[in-house]
Structure P
Amino acid sequence: MPEGDLQRRRTADGSFSLFSGEVGEGFHSADGALAEARAKFVAPAGLGRFAAGRALQVVEVAVGTGTNTAALLEATHRHGLELNWWGLERDPAPLRLALADAGFRRQWPAAVLSDAEALWASERLLWGDARNRLADLSAALTGACDLVLLDAFSPRRSPELWTQEFLGALARLLAPQGRLLTYCSAAAVRRALAEAGLQLAAIRAIAPQEEGSWSDGTVASPSPLPPERVLRDLSPMEREHIASRAGEPYRDPDGRAGADEIRAGRALAQAVSSAESGSAWQRRWGGRRHHPRPREGGMGGPGQDR
C-alpha cells in the first residue's frame, strides 16, 4: 500500500503504530503497540522454557512496523538466547515509516535496534505475498520452528493469511514443543488450527472481568499447553463457539484467491452448514459477544468473527 494511505498513530502506551486507510484497520491494539507485542507475542512464547545460549528458530508472518521483531529480540537478549529469524511481509512501507520515526527508534535499546535493523536488511526478510514466499522456508524449517508469530490484519478484513490452508502450512513448521502465537481469537482461526492437529490455549485477558470468557489471543502447539501465568484452557463458551458456524474456516485451496472470493466461499459454507448458528450460540450464552480491544482506529475487534 502507498505510504500516503498509512497514518501515523501513538497508542495508549505512547508507542508508534499505523492505521491503514486501505484496510480500514490499525496495526495494533489501541492499548499500545509495544504493550500488545509484549503481552500477546513475547510473554506467551514462554522463553523461560529454553536454556541460555539456545538459538531459537522463528518465523514471523506480517512483520509490519517491526514492533514484534524488536520486542522479541529485546526479550531474547534478556534471556541470553540467540534468534534465527525469518520474516514474511508484503509491503515495505510500514517498516520504512517506523524506522524513520524518532519515537519508534527511542522505544528500543541501541543493541536491540541494531540487531533488528540487521535482520530487516538481510535476506531473511522475504518480501511478497506470504502465501507464496512461505514455500521458500518450508523445506528447511518444517518441524523445526520454536515460534511462529502471526500478526496479519484481522480475518474479516484480510482473510488471505487466515485460511485453513495457510494456517496448516504454518502448523507444519512447528517443532514438537513449538508455539504459534497470534492476537486473534476468531473461531474460524481456532478451528483451522485445531484441524491442523494443534492443541489450543487462550492468552489470558488483561482485564480481570474478561477472565474465563474471552481472551486476548491464541497459542497453538503440536503438544499440550498446560495453563500458566499467561495461558489458560479455552472456556466451554469458546469451544462451543468454535463448533458453531462461526468456526467455519476460511479456505483458499490454490493460495491465490482474493479477499472477496475467500469471504464469499466461507459465507456459502456457513449457509449450508448444519452446525449451530452464531446467533443461537449467542442466545444460549446469555447474549455475550466477543468484544476484544479494537485495533487503533479500526471497526470492531481483531478477534471478532461470525
Structure Q
Amino acid sequence: MTKTVFIDGAAGTTGLEIAERLAGRSEFSLITLDEARRKDAAARREALNEADFVVLCLPDAAAIEAVAMVDNPTVRIIDASTAHRVAPDWAYGFPELSAAQRSAIAASTRVSNPGCYPTGFLALVAPLVAAGIVARDARLSVNAVSGYSGGGKELIARFESDEDIGFRSYGLNLAHKHVPEMQQGAGLAHPPLFAPAVVPVYRGMLVEVPIGFDTPSADAVFNALAAHFAGSPLIGVRRAEGESELLLRKSDEATDRMELMLYASPDGTQLRLVARLDNLGKGASGACVQSLNIMAGLPETAGLRI
C-alpha cells in the first residue's frame, strides 16, 4: 500500500533532497502545498494530520510548533531539526549506532534525525566507548569541516556571493547545539570539545577525532570499528596507510554513504580517526530517507545514493 508523506519545509535544501530521493518511488506519495498554502496554518495542520509520515525540515522552534499541531495518533514523524535529538521519548535516527537502534526506529512514531557532524563523530566514537577502548570519562576533541550547504539558505547565499571566504571557523563559544547529541549518543561523561568549520565547497564533510593511547591501540580500534559496521551497506571502514593527504573536492558527487578511516602513528599509540560523508546525504536527507524506509518496513537503502 502506498504511504503518504508530507515534508514540512519542502522548499529548503534538506526537504528538496528528500523529495528527490522519493521521486518515482511507488511506495510513497507526496502531499504538497503550493506557496500560499505552505504559509497557511490551517492547510499545514491538515497536511500534518492526514499524512502517514511527516518529515520536518524546519528550524527548531518551528519543528516544535509543528509537532504540537499533530493530534492524529497514527501520524509518524521524522524531525530533521535539532529540537528533539536528546529527547527521551524520541528514537534517534542512526540505525547503525547500536544493535538495538534499528528496531527502535522501526517501532517509533517519533524519530529525530541525527546532525551531520554528530553522525561522523558517533560513528567513530560510540563503538569504541561501547567496547571499552575509549573510557566513558575521556575528554575528547572533534575537528570538522563541512560544505557550506549545511548552513542553509543564508550561508549558501553568503558563500556564493563572497568568493573570498577560504575558511570559516565558528562555534567559538564552545556551546554548539550538536554537543549534547554527541555526548549522549556516545555515552560520554564529558562533552567533547567541538571545533567546526565551513569551507568553500557546496557539499561534503570531514569529521576528525584525534586520540592518544598509552599502549599501541590501532589494531584494537580498527577491529572494533570494522566489527561494529560489518555488513553495513552504507558505512565502510578502512585503515588509511601510506596516504599523505585527504581532500574534499568541489566536484565530489552526492552520496548517502559514509567512510571511516584510521590514520595511525608508526607505534600505534596516536590515532586520527576520520569520517568522510556528504553533509546533505548521510548527514541529512539520506539519513531521513533511511529511517523512513525502516519505519515503513521497506528495504533500508531504497532510493538512496550508494
Structure R
Amino acid sequence: MPHVPVLSQEVMTALSVGKGMVALDATVNGGGHAELLLRKVGARGKVIGMDRDASVLDRAKKRFAEHDNFIPICGNFRDAETLLPQHGVKQIDRALLDLGMSSWQLEHSGRGFSFLRDEPLLMTFECDPKPEHTVQALLRRSTEKELTNIFQVFGEERHARRIAQSIVRERRTHPLRSSRELAALVERATPGAKRGKIHPATRVFQALRIAANDELGALADGLPVLWTLLSPGGRIAVISFHSLEDRLVKQFFRKRASTEEGIPITKKPIVPGLWELRENPRARSAKLRVMAKL
C-alpha cells in the first residue's frame, strides 16, 4: 500500500493554513500532508519538512524538488528549536505532527518493522542507527521485568510476562536477530495465537518500536519546543495512534488552556470517518487534536 496521509482534509480545515505562512510538517513521512500544506501557503509561504529518517526525507526531497519553498531538515522534532534556526527559520505559523510510521518504512525499509518479512531486528527510524539503539540490542540487554513492562505499557499485551520469559530463555542459546524469528517466538508463547483476529506479534512489535525510538519521550520533549516556536495565533495539530500518545497531547493542550496560553480548536479528538477507514484501514486508531496559541 502507498503512504496515504491520515485525516488530511480534517487537518487542513483545523489548521486553517493561509497564504504566505510558514508551516512545519515535523514528521514529513511520505509527504502527503506536506503537499497539501504547500498548496495552502502558496509561493510566498514556506513548508519545512522534517523527519529523523534520512531515507524517507530523501524521497520527500525528490517529490518536492521543484518547490523552492520546501525546506527539508533531517532530525527529530524534539530538536526543532536548534535545527530550524540553522535553516533561517526562527518562528512558525503552523505545526503538524503525524505520529504514525509510513507504509514505506513498514514495507520497504528493511529494518524489521514488519513481522511478515525476514529482516534484521532494527526497528529504528534512523536508517543507519547506532548498534545499541536497535531492538536487537534492546532484547539482548533488557531484563525479564523490563521487557514485561515494555510489552504491557507500550503494547497493552496481556501475555507480556509469558512472552518476556520466552525471550529471556531463548537468548541464552540463540540471540534473536530477525523479525521472523521474533514473530515465531511470540506466536509460540501466546496461548490461542491461531484464533486471534490480529497476529499475536502485532502489539509486541509496536511496543518494541516505541521503546527503541523513545517515541513518547520525543513527544513529551517536542510539544513544548514546537509550542515555543509558534507565533501568536499559530496552531499545532497532532495525529496520534496510541492511547499514551493521545494522553500526552491531551494533557499538554489542557495545561495550555488552563494557563490561558492557548485555546483548543478541537474540543474532542477527530477520528477517521467510515469512508476513510474503508480506503485506508491503517487509519483506524488515528486521533487528531488541534490547539491555537493566544
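Bear in mind these aren't lab numbers, they're just calculated from the coordinates by the rules spelled out. What you see is a predicted model, and the numbers here were worked out from it, not measured in a lab. Cβ atoms are built from the backbone, for glycine too; each structure is taken alone.
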Between structures P, Q, R, where is distance in nm of label points 7 Å out along Cα→Cβ at positions 191 and 247 highest? Q
By the measure mean projected area of the Cα convex hull in nm², tell me the structure among P, Q, R with the highest figure. Q
